[in-house]
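The structures come next, written out as structure tokens.
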Structure P
Amino acid sequence: MKTIDRIYINGEFITPHGTEQFELISPTNNQLLGHVVLGDEEDAHLAIAAAVRAFAGFSQTSKEQRIVYLQRMHDAVKRRSAELTDVMVREYGGTRRFCEMSTRNCLDAIQAVIGSLRDIELVKPVGKTAVHLQPVGVTAIITPWNASNSFICNKLATALAAGCTAVIKPSEMSAWQTQVLLECLDEAGLPAGVFNVVNGRGDVVGNALTNHPDIAKISFTGSTVVGKMIARNAADTMKRVTLELGGKSPNILLDDADFSKAIPLALSAAFMNSGQACVAGTRLLVPGHKLEEVKALIRDAMTNIKVGDPDAEDTAIGPLVSKKQYERVQQYIRIGQEEGAELLTGGEGHPGGLEKGNFVKPTVFVNVNNQMRIAREEIFGPVLSVITYQSEEEAIAIANDTSYGLQAYVSSSDKERAYRVANQINAGRVLINGLFHDPQAPFGGFKQSGIGREYGVYGLEAYLEPKAILQ
């Protein structure tokens with residue numbers, strides 16, 4: 001049984017003022033894994049005060065000094081990468097292959113930030129003026145449960161590279177993962193107060209960070225609903241915000257694509273992280289005359305998708321994070337049937353033999369139209385909607401007919417054609433003929449998928465304010 005009863009403030013593990021306990025439940029069998037003691041508003045204010053004190057000195061450090069700190073951070077995380085993966089599988093229920101990738105993303109993000117810091121000009125002439133890029137101030141970092149440590153590593157590394165200090169509020173559902181990462185960061189020997197971590201609820205610790213006048217910037221990844229609340233509250237003190245929110249990503253298979261390869265890839269895009277991914281390609285757009293071929297290929301490909309023990313190397317879909325999330329997805333599967341979509345594979349209930357955990361049957365609907373709720377709302381589970389189109393222009397129109405715009409996918413045997421189509425889709429990232437991640441490329445959304453960008457120089461600039469000095 002794991003007990004997490006410390007938070008991290010001013011370079012020390014301390015007992016929180018808050019006393020509320022939160023149960024950590026295994027998604028695989030719904031057995032109790034442990035408890036975490038949650039911080040409260042007083043803990044948040046104490047962490048902010050530590051970050052404010054540390055900012056005075058840390059904001060004046062050189063590029064070279066920050067690079068040394070970031071490299072220490074990278075090396076400390078790398079030393080315990082296997083443990084970070086193991087704990088993620090156990091606490092979150094992510095498949096081993098996904099959790100290994102998530103841990104690699106932690107390390108790649110830090111290294112990419114080091115590269116961006118080396119490349120960026122913090123002082124440059126513009127006309128007759130010297131423009132200095134200076135750290136924005138104390139940053140609040142608020143992260144979700146679906147890839148907790150990856151988000152923390154990228155956001156914190158970027159903040160530190162800019163010379164900012166930080167207060168981190170991770171999801172309380174990821175407290176064990178956070179604890180291991182926090183031990184890594186402590187071992188890295190960063191200056192006291194430069195980063196602080198308070199486990200707690202969003203409506204308590206999250207609100208305290210959002211409303212505090214000494215927080216200059218908020219970097220949040222999570223739902224669009226919560227992102228809007230943060231943006232409204234942050235406006236009172238003119239906080240800078242980076243919001244990476246929800247998605248309903250289209251995946252366009254053009255008629256010249258190799259469907260024998262594109263369909264398995266499309267299922268991987270839809271079911272990545274057991275469907276609990278804001279970038280999941282959950283709307284599959286296919287030519288109308290290819291629908292029967294697509295249906296046959298999906299049925300065939302689904303036989304190779306294993307649902308089960310997340311620790312098994314060949315498992316493609318593990319349990320959902322909680323019973324609440326399981327019930328949410330079940331509701332959407334019912335909604336899809338009530339709306340008249342055709343259930344091709346999957347459906348309600350647990351897969352056979354997996355009734356003890358939060359396992360969902362990977363579900364594919366066909367004959368979906370883009371006005372159905374299953375095509376418009378983020379489900380956050382392994383549910384795919386197949387939508388037909390009659391022309392390239394209609395495919396693009398359907399892809400863009402959404403309130404979201406985070407990521408999209410295009411498959412075609414003609415790369416120039418695919419690029420032309422990709423250029424017309426309103427999304428922050430478009431992937432052509434594959435599943436890729438580039439930690440140097442900007443990531444973020446159009447429309448209600450968020451504000452601002454992360455990763456690379458674009459992400460670093462979000463933590464910097466330009467100051468013009470004229471003489």
Structure Q
Amino acid sequence: MGPRETISAATILDRHFIGGRFVSSHGREVVDICNPANGTLIGRAALGDEIDAERAITAANEAFPAWSRTTLCERKAWLQRLADSLTERQEDLKAITIAEYGAPVTFAEYIVDQARDFFVLVQDLLKPGTFETKRGHSTIQKLPMGVAGLMTPWNGSTWFVCEKAASALAAGCTVVMKPSELSPLQSKVLMECFERAGLPPGVINLVNGRGETVGNTIARSPNVRKISFTGSTRVGKMINRDATETMKRVTLELGGKSPTIILDDADMGRAVAFALTVGLMNTGQSCTAGTRILVPESRLDEAKRALKDRVSKLKIGDPAERDTIIQPMVSAAHYERVQGYIRQGIAEGAEVLIGGEGKPVGLENGNYVKPTVFVGVKNDMTIAREEIFGPVLSVITYRDEEDSVAIANDSEYGLQAYVCGGDTERAHRVANKLIAGRVTINEFVDDPTAPFGGFKLSGLGREFGFAGLDSYLEARVILSRGDVRPGGAP
């Protein structure tokens with residue numbers, strides 16, 4: 001009858017990667033995978049259960065002693081093989097990221113390219129001084145913690161999986177991964193890359209499944225010593241509670257409600273372009289999206305004109321077309337969630353400058369949300385407090401520089417912030433007052449080697465670079481004056 005019934009057996013994923021090979025899923029729940037741009041069925045996946053998770057944990061635990069003793073040169077070679085295996089499948093990974101997630105082609109290229117690069121960049125950190133230093137009578141050693149449980153979200157699955165895996169493997173940990181259940185086709189290609197790289201069995205394992213089954217098993221297992229989770233603050237709190245029982249080390253990269261401060265000396269055209277770039281990156285499906293735009297009261301009308309003009313020209317449509325800016329939401333359920341926030345904003349008295357409820361004309365079959373800008377927003381409104389994870393922006397006015405900083409910091413989150421101004425020195429001064437893990441000034445800049453993470457409800461710990469590597473290591477100190485013979489004799 002329709003495209004949802006024209007699925008071949010080749011598109012059914014019913015295996016996980018455990019112990020260096022593909023293993024049939026013990027879990028029997030099957031989910032449909034639909035292209036979010038048009039609703040067509042593109043695959044089905046069997047989700048793992050507690051038994052699948054336990055098998056993966058056992059394999060990783062058995063592999064840990066040998067992997068933790070590999071030399072730095074050996075580890076670099078394995079990491080390069082992982083990078084090479086991803087290079088071979090770059091185009092496949094990009095295509096499936098567009099089809100399964102609905103990512104615009106430019107974003108798909110970015111996350112897949114950088115996913116490969118994580119395995120290259122981390123090799124530069126593998127130096128003897130990273131793992132052992134001497135201070136006085138102390139030899140300080142950094143030891144891998146053990147099995148690391150890595151749980152990743154759907155908004156750039158390949159990127160998150162590889163970022164976490166690169167640091168954990170470089171540190172000498174073995175890993176059990178649980179990507180989002182919304183990303184099984186991307187996971188399938190990654191598992192094929194892992195098999196191609198040929199790491200020792202059990203060093204890297206991946207189980208598709210839900211958080212309440214596979215995720216909970218990983219978080220509660222006494223044989224997992226480290227958890228790294230990226231996702232919602234609500235789930236992060238649950239994982240942190242579960243991990244406490246066995247005193248796991250935990251890294252949590254959670255939600256955000258990032259402010260973009262447009263200072264009164266900014267070029268409004270450039271400032272609005274910047275605000276939309278960071279606010280609508282990945283169509284707002286990003287924890288770092290600058291969804292609160294702070295504008296001087298004296299320049300509100302100018303900002304409104306610029307925002308309405310630019311948003312009206314954004315291309316919404318096929319993510320495979322290079323000039324598309326606004327992609328569909330990842331699922332029908334997430335589309336409805338974002339619609340609920342738009343209705344809430346209207347109910348609380350905010351004014352829709354552009355966008356609003358419903359789907360764009362001609363795109364009714366996909367999970368498309370109209371890019372929506374609210375004005376007349378107060379910082380205590382729901383749309384200014386909660387992470388919407390869609391193309392919904394709130395314009396909030398401020399009186400002066402001090403007021404802008406106070407509004408920006410008046411949030412439960414503190415992951416990212418942005419400042420735009422004509423006087424760079426002043427913009428830096430404002431940036432230094434913001435409570436956020438990263439603050440970007442005047443243009444979108446990324447650094448995969450600098451620490452990444454947030455304050456407050458945005459998480460615990462830091463990832464990337466030395467900070468990411470160190471999060472999988474535990475310190476041991478050997479104390480010796482060096483002039484004492486066996487038996488205590490001088």
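Overview of results
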item	result
Among P, Q, structure where mean count of other Cβ atoms within 10 Å over residues 364-371 as derived comes to 19.1	P
Given 22.5, 74 for Rg and Dmax of the Cα atoms in Å, calculated: source structure among P, Q	P
Distance in nm of label points 7 Å out along Cα→Cβ at positions 108 and 220 - highest-scoring structure of P, Q	Q
Comparison of P, Q - label where distance in nm of label points 7 Å out along Cα→Cβ at positions 44 and 316 is highest	P
Highest-scoring label, criterion being distance in nm of label points 7 Å out along Cα→Cβ at positions 164 and 260, among P, Q	P
Winner on mean count of other Cβ atoms within 10 Å over residues 76-83 once structures P, Q are ranked, highest first	Q
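Here, each number is a calculation from the coordinates, and none is a lab measurement. If you're wondering where the values come from, they're calculated on a predicted model, not measured in any experiment. Cβ atoms are built from the backbone, for glycine too; each structure is taken alone.
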